[in-house]
1. Given that distance in nm of label points 7 Å out along Cα→Cβ at positions 49 and 65, derived from a single structure, equals 0.6, which label among I, II identifies that structure?
2. To which of I, II does the computed value -0.43, -0.49 (log10 I(q)/I(0) by the Debye sum over Cα atoms at q = 0.15, 0.16 Å⁻¹) belong?
3. Kindly point out which one of I, II the value -26000 was derived from, the read-out being helix-only ellipticity at 222 nm (-39500 (n - 2.57) for each DSSP H run of 4 or more, over all residues; to 500).
4. So relative contact order in percent (Cα under 8 Å, 6 or more apart), computed for just one structure, reads 39; which one of I, II is that?
Structure I
Amino acid sequence: MTRAIRVFVNAVPVDASEGATALECVRAWRADEAAAVVAGTRLITDSRGLPIAADSPASAGSIYRTVANRGRASDVT
């Protein structure tokens with residue numbers, strides 16, 4: 001059985017599976033927002049507002065925000 005972790009996406013608490021990625025956490029919050037990240041129109045940022053890779057591993061207490069992609073996709077590795 002996979003353990004659940006609590007993360008926050010745009011200030012909303014989300015329960016995700018241990019080992020989930022940032023994108024999977026966003027998808028658990030709102031599938032349409034995750035689709036926008038995949039399409040490149042939105043980015044995921046960390047608690048400091050810095051863009052992160054969608055495949056970054058989540059940990060308990062992670063804070064994510066989604067923002068409009070204003071040409072910063074090349075900043076995310």
Structure II
Amino acid sequence: MRAISGIVVAVLLGMIPLAGVAWVLRTRELLTVDGLFLVLILLTMAGIFFLSAAWDAYELGWLNFLKRGKPAAEKGA
């Protein structure tokens with residue numbers, strides 16, 4: 001249960017910087033230097049949180065389709 005709550009928290013914390021990106025787009029400050037750097041930092045923060053959530057989900061086995069399987073020649077041996 002603790003791992004699931006960690007994933008939920010990481011996803012929620014990852015959505016907060018995305019709201020900041022939406023705010024920058026709404027105020028039309030994207031084409032300023034400050035706006036560009038703010039969007040870059042916010043997207044980096046969101047990526048870190050979402051990567052953490054994905055890593056935890058992978059360790060729990062929720063993303064088993066991403067695991068590499070053995071080649072067909074090695075499976076029969």
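1. I
2. I
3. Only structure II yields this read-out.
4. That value comes from structure II.
Every read-out reported here was derived from the displayed coordinates using simple, explicitly stated rules and does not represent laboratory data. This one's a predicted model, so the numbers in the text were calculated from it and none came from an experiment. Cβ atoms are built from the backbone, for glycine too; each structure is taken alone.
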